[in-house]
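Just below sit the structures, each encoded as structure tokens.
What follows is calculated from the coordinates using simple rules that are stated; it is not laboratory data. Note that this is a predicted model, so its numbers are computed, not measured.
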Structure I
Amino acid sequence: MDIEKISVEEKKILAAALKCGEKRLSVSGLAEESGVKKTVICEKLKNPEFRQLFSEVMQAALTAETPEILHTFVSAAKEGSFKHGKLILELTGVYSEKQKIELGGKVELTETLFKSDEDRESFAKATLDKLLRKEEDLDE
């Protein structure tokens with residue numbers, strides 16, 4: 001949406017939206033703050049370009065509140081709130097939960113592991129001999 005073409009009403013709505021972090025945001029609240037009727041606000045929000053601009057303004061307003069939110073979380077963590085402490089440690093990279101990830105898959109061999117039955121028997125015999133030697137060493 002071309003910023004130059006924004007109407008006075010739209011500018012008032014966006015200005016009110018910028019204050020959304022200060023109180024609960026509603027169409028009624030926007031109407032009261034901007035001096036624009038609720039029906040006009042609803043009509044403006046039907047326009048995809050204005051709705052996109054409105055969303056960007058809302059995001060900017062909430063981003064501006066982030067330092068205060070973080071300060072509140074840090075204060076709660078210092079007072080002993082485990083969940084706030086854990087969140088702050090995760091945000092700062094000091095702590096991260098270990099996650100168990102299960103993967104499923106299938107492996108297809110295009111070549112056989114042993115070229116012949118004799119190779120397979122030789123491998124099995126050598127492996128068993130090693131195991132028997134280790135077992136004998138443990139018995140001694």
Structure II
Amino acid sequence: MIKTLVKTLKAENSELFVIKGSQRLLLASCQVKLHVYEFSQKVTAIGTNGYQLKVNTSVVVECSDLETTRNVDADFLKDVSRFEVVTNIQRSDGVFERITFDNLHPFEIDLHGDWEFEVIEQYDLVKKLAAF
């Protein structure tokens with residue numbers, strides 16, 4: 001499996017939310033970069049060189065320079081059921097579009113640094129970002 005970085009998009013006016021119980025809480029304002037990856041696999045065939053098979057496209061949301069609205073520690077995070085990021089992304093025509101990434105899968109959380117999430121089960125949104 002080959003993982004290729006297709007593009008990196010910078011976002012503006014980004015906010016990180018958490019869902020705890022039935023409440024949606026603003027956790028932080030942050031700087032967001034979106035990394036769009038494509039996964040492919042080389043398939044070989046008898047008598048030919050083979051071909052690349054595009055398997056999947058994914059997006060990693062990187063939050064840095066977090067300005068938290070509350071104290072965040074392991075006790076706070078253990079009750080979080082979901083993470084969301086709401087941000088503005090500039091399209092190729094210059095217009096900013098408001099994008100909501102909900103149900104993000106935490107990939108890496110550094111309480112004193114950057115947080116990374118993987119966008120899951122939002123296939124239309126991933127395709128849209130790949131076209132920006």
Structure III
Amino acid sequence: MSKYTKEQARHLYNMAFALELSGYQLLKDSEVVMRECNGVGADWMPDCMRTLCTKLNSVMELPAAIHDMRYATGTTRRDRQAADMEFLENCIRVINDTYAWWNPMRYIMSRRAVRFFSYLQLFGGVAFNHGKGEK
């Protein structure tokens with residue numbers, strides 16, 4: 001089941017392009033985005049949990065889509081590490097664009113992005129290696 005409709009996938013690309021996020025070009029093919037991207041959260045999570053996680057962390061949805069595409073196309077440990085770092089950098093860019101410096105949410109979401117980055121470092125290997133013949 002696809003997480004995104006074609007229109008939503010196009011919207012992700014347009015927003016990532018407008019924000020000049022690193023890797024935005026990976027979202028250009030809406031068919032691939034519909035197949036590979038699932039919002040904020042791991043693929044093994046129930047749909048309702050990923051939906052909730054995406055709603056609670058909406059500023060991470062674009063970076064997560066780019067991250068999903070990086071994981072889908074990456075082949076080496078270095079690719080995975082670069083994808084994880086890009087996720088964090090893109091999150092900070094979106095957060096800073098969304099919340100003014102005086103808004104406490106800017107700092108709350110920045111800390112959360114760092115926490116999610118650490119989750120990727122600890123547990124992302126399973127998702128990265130899924131379908132690549134590794135465990």
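log10 I(q)/I(0) by the Debye sum over Cα atoms at q = 0.12, 0.17, 0.18, 0.21 Å⁻¹ computed as -0.76, -0.97, -1.00, -1.17: which structure among I, II, III? Intermediate results must be reported in sequence, preceding the final value.
Values: I: -0.76, -0.97, -1.00, -1.17; II: -0.52, -0.90, -0.98, -1.24; III: -0.43, -0.89, -1.00, -1.37.
The structure behind it is I.
On relative contact order in percent (Cα under 8 Å, 6 or more apart), which of the structures labelled I, II, III is highest?
Greatest value across I, II, III: structure II.
A value of -0.57, -0.68 was derived for log10 I(q)/I(0) by the Debye sum over Cα atoms at q = 0.13, 0.16 Å⁻¹, for residues 28-91 alone; which structure in I, II, III was it taken from? Please list the in-between numbers first.
On the way: I: -0.57, -0.68; II: -0.61, -0.74; III: -0.33, -0.51.
Only one of I, II, III returns -0.57, -0.68 for log10 I(q)/I(0) by the Debye sum over Cα atoms at q = 0.13, 0.16 Å⁻¹, for residues 28-91 alone, namely I.
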